[in-house]
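S.K.: What follows is a group of structures, each given as structure tokens.
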Structure 1
Amino acid sequence: MKKHKNIPDAATWNAEDKQWELGQKNEQLKEIGIWEAWHTEGYCCGTTDYGDGTPPFLFKRFHPDGKLAQEGNWYGGNKWLGTYRWIKSKTPSPEGFPSGDPRQGKNLWKVEFDYVEEGVYHAQRFYDIKDRPVNIHGIPLPARPASVPERAHYIDEEGSETGYACWVMGLLDAHQGAFIGEYFEWDLNGAPIVKRLYDRQTGSVIEEHTYENGKLWTSRIFNTDSQTQSFYHPDIEPQVVSQSILYRNNEKDKQKTYFDTEGKTIFVFRSEEISDLHQRKYYNGILVYEGIQSKGKKETPSSFIYYYPEGTPLINYTSNGDGTGQWRMYDKEGHEILSLPEAKEANRDKHNNWDVFKPYWDDNEPEKMVNYWDAVIEKFTNKHLNIVIAARIENLEVPPHLAAELAKVDWKNTKSAMSGCEAIPQAINGMLSDDEDVASKCESRIWYEIEHQGTVYEATYKVATILAQMIPYYAHNIIIQRRLFQFLFQVLQQAYISDEKKLYKELIKAVQQLLPTILQNAKDADDDIALESQYLLLEAGRNTPETETFFIEEWHRTENTTLRRAYAAFALGDLYIQTKQSQKLVTAFTDVFAAETDTLVRLVLAIQLVTAAKKEADGAWLAELIGALTDPDAVDENFYELQPFIGDFDVQEYLLMVLGYANPDVLEKNIEPVIEILPAAGMLKQETLLQAVFSVLFQKKSALKSITPIRKKALLAAAEVADQHKNLLNHQEIFESFNLPHDSYKLRKLADKS
């Protein structure tokens, strides 16, 4: 090959590297000293300093303009140790630069990898043209927390598998393109996220430890033929395992161990799948169930047996050969105690759910798990009792006065929640029974059809109206009458019960016929009877002067209990609001609010005053609500007896809803105590608090351009919440709805703009 004129005559051609080279060799023909390399175009493209021939050898590459392109310590072959760096050029150059991530930033200028063994580096650094640290996308690095080692590199949201920016540190095998050995992640505040151990040969994970809020949450250990997953008790230092799950045989053998807060075993449950048709269950190492299902569809099930601890049968199954069968339960001596018919063999075969009597326990409260065998017996006994009760219901006679009302309803075409209303007439009849078991079962059946997740149906009104009409027939039977009044109370306190105007009007008309009895019950010495009746009085008698008079007297009667006074005040306030007499409420309640000394009654007065006055609400009323909001434990426990008025909300949720009526400017002056309790609140309660704080302080987009001290405090509190629940979608949606990042680092940076 023809040499360029700038290349020394003594230089020789290296066909493998396609360059001209010149240097010295010792007597053993080993390279020594500095060897130079030239590009075919005549410029020096590299040097290697061999010194006395003993590695490391300092290796450099140059761009055509003579500036450094690469630099590192070479140990011969493919071995490089220590820092190796690549630098770009402002002019065209054939020198390589790590391609890495295809989303590599354009302003990425210099890259450094720290190699600790052949092909393995444990640190990577990136710089822009001004030698400022950036990440692989060319984005400037955030402040490095003290807990994050210098070796760790920054991954932004775009490059993160979780969608959250983080710091990463680990050994990366360039040949495999995978991590090996120990691997760590930290969030931008320096709290650990995950720690893994990768197999050096395969790159597969053999250990993984995940953290929540900087504390170990779960661990997984992978072995050749098994894996163990452990969960830890929260808020215990040092941390203690709460559950440990051992998976074997491709997860067909699963053993779950529960531990108390001191690390002692509560119990062990194991489920073993021998085959698709053969299962075993063990409790504390003792076989408690074995099911062997036959293969042929026409064959009868082979064997399904629950065992006593001693190994004798507790329950077994016998097929009738026609798709039905019989479950039998025995005492420890083998004597049959009870039996149950089985009518769904085909269904159980299809889903292989023959372990029908296996008890259930809450993973969060395993200490409440009763003795396994007692739980199985209880489940069997309850199913047997249900059959007995069903037979009693079936044999009940229908009284003529009920039959006449039932006949007026087209039950087949009446809309309900679940499977339809054709069985409802029988359940209504059972509600009139002296048998408490029958009445309870029938009431459950009715509620299954008339309410679902707060929604009511046509059947709700039809059933309640008929049962209201039945009450006069049972004036002589206090138990049945009380049961029916309680049912009406439960129906009328449903949140959407008044939405179907016509049906609701018919129901109220039926209840109004009972007002004399309701008013009498409202004065009962038993609080349960009295308060439920008072609510019925409010719903059905709000337009009668007797109702208003009753609530005024009940509220002001000082010998009444706190609960009865508070209940009456709440009912009176609702009566005024429902009848569009808000100003009358404000006038009546304002006069006594300041002088009221009972804390619960005073809180109720404040609630009703803010609800009625809305944006005109007085600061003193708001302060009363915020005081209770920030210290809910101090609120009288009787507050929850006001449930007919407050729904299923807790103290904080309900008070925040009421505060939403007030003037935002007035609320902003009082919101600080709410911000202070935000980080310590429970996950679900935080949703309500975040919504309240953000709606007061960040309702307008311009709020983010003016970070006042109170907004700064809110952002910092929100950052703590974001740290606690990084991946919680509900929180994220709330943050995004107010144009706030669900990222604690960004929230703190935003707060710093104040």
Structure 2
Amino acid sequence: MNFKMKASKISIKGVVQGVGFRPFVYRLAIKHQLNGYIQNTPDGVEVVVNTQNTQLFIDALKANLPPLASIQYIKQQPIKAPVLGEGFQIYQTKTGSSETRIPADVVICQGCLTELFDKESRYYLYPFISCTNCGPRYSTVVSLPYDRAATTFDDFTLCNDCKKAYQNPGDRRYHAQTTACKACGPQLSVLFCDIVKAVQQGQIVALKGNGGFRLIVDAKNKKAVQRLRDRKKRPHKPFALMALNVSSITSYAPVSDKEAELLQSVARPIVLLDACRDRLPDSLAPGLNQLGFMLPQSPVEYLLFYYLLGQPTGSQWFGDANDIVLVATSANFSGGSIIAKNDDAYTLLPQIADLIVTDNRQIAMKCDDSIVQSGKSSTSIIRRAKGYVPDIINLGEKLPGVLGTGGLLKNTFCFIKDNHAYLSQYLGDMDRQENIDYFHHAFNHFKKLFGVDFKAVACDLHPDFYTTAFAQSLDVPVYPIQHHKAHAASVMAEHHLDEKVLAVVLDGYGLGEDKSACGGELFVYKPEEYDFTLCGQLSPMQYFSGDKVQREPWRMALALARQFDLPIPDSIFEMPLAGQFNQLLQGVKTIPMTTSCGRLFDGVSSLLAVCHINTYEAQAAMQLQSKVKKIFTDKHLCAINKENQLEIGQLLKAVLNAKQQRGVAYASGLFHGSFAYALYRWIEQQSQKTGSDKVILSGGCFQNKYLLSTLCEYLQAAGFKVYLPKTLPFNDGGISLGQAWLAGKKIQQEQLCV
């Protein structure tokens, strides 16, 4: 073999497999008259070309990427290669340990959508049409590198027509690993005419999607919605809704330009919108003034609307407004993970669904719908799952390999590998066996897909969390990280911060380093110590009955009333045991205390007779937020004591007095506005002591759009630089990254000291 020829090797990492990258490079190389080849490798792709026009070729490559592709790293180096033959070739994939990035599941592209409803297309009305620019990815991948044999579509042998397209570099489906047609691909178990008939008759349909089964119901059928609530044992938690397009949503909720952009993005998340509630049943989101809408993502979902609309002709109907709104909620029992296997669907879902619609493909990794909210200050991710996972988070620095196991609620895990964080999808609460099983399945899947390894593990400080026990079961050093420090650290990791920063974390519960029940803390991060120092808390509040207080806000209300001598609404005494409260306290020697902001919001909600019982997490706080019509602020209600604790007694008395004089809406607006101002003054005072003008805000309570936007307005007007979660939730879905990042920094410090 002749090795005398000079050539250029171009190594590329990023999202470059499963996105049509090889045929794109092939066509580009032909255009630039380059000889050589491209090959998938465990690290990404490798391109070898003769040196003529190489830089022009690279510039064009970076400027014209396929829609789903992204480049993280590109390196060119001269090499001596075998004599390259005429033309450009696509070589067979190299195998080995993988560092490749793969895209998330994405919405059907315009090309496939057009073919789906083109009577002349061989993909006409085929529910599983896809190409290199669209379709399921993460949910199908069994292993890497990304080839058809490593996906669940390997079960389907390509027909001659599909094989020709798959092998033609000039075709949009060249090496599209999920390509198939009605002659060779997956099939639905039920005809669309029968699915539509069931929906129109008010039945509950369990319909399999890319990430798992959804329960579909006509959202305007009150009896059907209530039947779904009863069967799913979900009395109040809001249901997600699906409409065909943004035009159809605007009849039910105003949609801003940013919200429209989110709704129509390739991730297709559920977007929380302020609702006009007069046209839809209140039972869709009882007590709330927001509705969560999403648009169709898959061909199956577009076909569902097509048949519900009576099989319209042409393509104008894609954008025309219509009055069809569907409940499209995860197929699970309250608190459990989404069901994705056909056998599980047939075994479990008859308790809920009247019709179960499966297909004969496997889902390699189930994934729930993501939820986002656009506010004045930022776009917040509420649940990071389908459409966003497995996108990698760039840390901006190389850290030791660490695993973060997360906490108890809304859990995720996170691997740090060099300068990247690999964060799992939302896995649910780790107090149910099915969710724990899901945790293990996803954990093993991530290790296999991305070749991640770890030399240490970080976990929550709480000894009774399953994720803590799991961390301790691994044969590596364990770094317990306080819950709210992990919240703050996750924001630092996202923003590449490594300097003195203030952090306010407002949350429901986290075990403090002094074993107290925390949830409202002010920290300062000291880079020389790689740690956060607690410098302030909310003033401690009494609470009773342990964990019951989280489910029964009336207990928190009575505790606040007792502590601050507040009037108690009559409706509280309708709660079981409330009338015997004083008797329950007899013999109690030590009353527990908490600094939890979540419990404060619960207590205020109950004191204002908004919500006394939480049937889902944060229900009382969400309903309290929904009462706000306008924000009001009384700056005189702020009080900070000598221990740097934010006092709340004066604020509570003023809010309850406001309810008596001006009603619940005004009282709720006063509470949100005045509490936000108190937080601002607290931060400002600490800033003067520390000299830092940078502030992190994190914790589940900042999902409250009024609290967040009002506080941010005060801080930004005063010149503070405010850092919020970008690609992670404010809630506990982001703490695994914070755990891993903070442990990684501590390990670096330990290594320097050796």
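Read-outs: derived from the displayed coordinates by stated rules, not from any lab. For clarity, every value in this text was computed on a predicted model and none was experimentally measured. Cβ atoms are built from the backbone, for glycine too; each structure is taken alone.
S.K.: A value of 11 was derived for relative contact order in percent (Cα under 8 Å, 6 or more apart); which structure in 1, 2 was it taken from?
M.R.: The value was obtained from structure 2.
S.K.: Further question on the same structure: Going by distance in nm of label points 7 Å out along Cα→Cβ at positions 193 and 257, which of structures 1, 2 comes out largest?
M.R.: Across 1, 2, distance in nm of label points 7 Å out along Cα→Cβ at positions 193 and 257 peaks for 2.
S.K.: If P(r) over Cα pairs in 10 Å bins from 0, in percent is calculated from each of 1, 2, which structure is the one that comes out at 3, 13, 22, 24, 20, 11, 5, 1, 0, 0?
M.R.: Considering all the candidates, the number was obtained from 2.
S.K.: Next question, about the same structure. The value 21.7 for Kirkwood radius over Cα pairs in Å, for residues 145-480 alone was derived from one model only; which of 1, 2 is it?
M.R.: Source structure for this number: 2.
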